[in-house]
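Throughout, read-outs are computed from the coordinates displayed, never taken from laboratory work. As the structure is a prediction and not an experimental result, all values here were calculated from the model. Cβ atoms are built from the backbone, for glycine too; each structure is taken alone.
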Structure 1
Amino acid sequence: MTPNRQKNRPHLWYENKAEEAAAFYASIFKNSKVGDSTRYGEAGARVSGMPKGSVMTVEFEIEGQRFIALNGGPQFKFNPSASFLVACDTKEEVDAVWGKLSEGGMALMELGGYPFSEKYGWMQDR
């Protein structure tokens with residue numbers, strides 16, 4: 001395996017908002033960027049029901065963790081069964097990230113102190 005190759009790259013399934021999601025996350029986290037995208041060809045469009053030439057995947061990176069956002073159609077919806085933990089260096093950073101992610105989202109555990117952490121929260125973002 002090459003040194004920069006990530007063994008596990010999460011794919012996030014969106015109905016049709018992969019570009020918007022990648023830009024949203026890149027705007028929140030330091031050391032983030034939006035990478036390459038791919039488009040549906042004729043065969044992929046036929047199988048998926050997505051328009052030919054529309055964006056299929058968007059790569060993005062947050063603090064060295066690479067992700068792929070997929071415009072896959074309405075078959076699957078996000079739910080809290082899979083989560084990503086964001087570790088922050090300061091309480092101020094926690095507040096800033098929480099504030100941005102919570103806009104249009106829903107807290108599953110309010111940001112606050114818990115026996116296992118002095119500042120923790122769990123949310124489903126938009």
Structure 2
Amino acid sequence: MLVAQERANALEQRKIAQKLRSELDCNRIFDELGNVKGLGFKGLGKKDLLARMQVTVNGKQIGTTRRLCNRDLIDAFKELAYWRMAKLNISPDYDIKRQLKVSFRLFEQAYQHRLQNELD
């Protein structure tokens with residue numbers, strides 16, 4: 001009986017820690033691998049790509065897109081990341097800005113093949 005109570009307490013502490021971690025600003029923007037949450041691509045045709053972002057605010061999903069045809073990729077990435085922060089009422093601090101640079105490199109690597117095929 002004592003072992004079961006200790007196990008229940010340990011599980012409760014883990015749940016509380018997980019909830020606190022999920023409420024941190026950095027963890028609301030980035031996933032566990034360092035990528036920006038909700039960011040992806042959608043092809044519109046031969047030479048046109050959309051970068052899209054989705055976020056859940058107050059139980060509702062909202063999204064936005066940026067065309068990449070005549071735009072630098074990092075500008076579209078930053079616009080979408082700052083849009084997400086604005087929707088979640090997060091002010092970008094030093095750590096978030098530093099992580100955005102790392103996250104952009106991960107984003108570039110993940111979609112490099114698709115970007116080269118669509119934009120070349």
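Work out the source of 0.4 here, i.e. which of 1, 2 gives that when distance in nm of label points 7 Å out along Cα→Cβ at positions 34 and 58 is computed. Source structure: 1.
Hey, helix-only ellipticity at 222 nm (-39500 (n - 2.57) for each DSSP H run of 4 or more, over all residues; to 500) derived from one of 1, 2 reads -19000; which structure? Answer for the origin of the read-out: 2.
Comparison across structures 1, 2 (criterion: FRET efficiency 1/(1 + (r/R0)^6) of positions 10 and 82 (r between Cβ atoms, R0 = 35 Å, to 0.05)) gives the highest value for 1. Determine which structure produced the value 18.4, 66 for Rg and Dmax of the Cα atoms in Å, calculated from the coordinates; the candidates are 1, 2. Comparing all candidates, it corresponds to 2.
2.1 is what came out when distance in nm of label points 7 Å out along Cα→Cβ at positions 18 and 42 was calculated for one structure; which of 1, 2 is it? Going through each structure in turn, the value belongs to 1. Computing Kirkwood radius over Cα pairs in Å, for residues 26-73 alone for each of 1, 2, which one ends up highest? Structure 2 gives the largest value of Kirkwood radius over Cα pairs in Å, for residues 26-73 alone among 1, 2.
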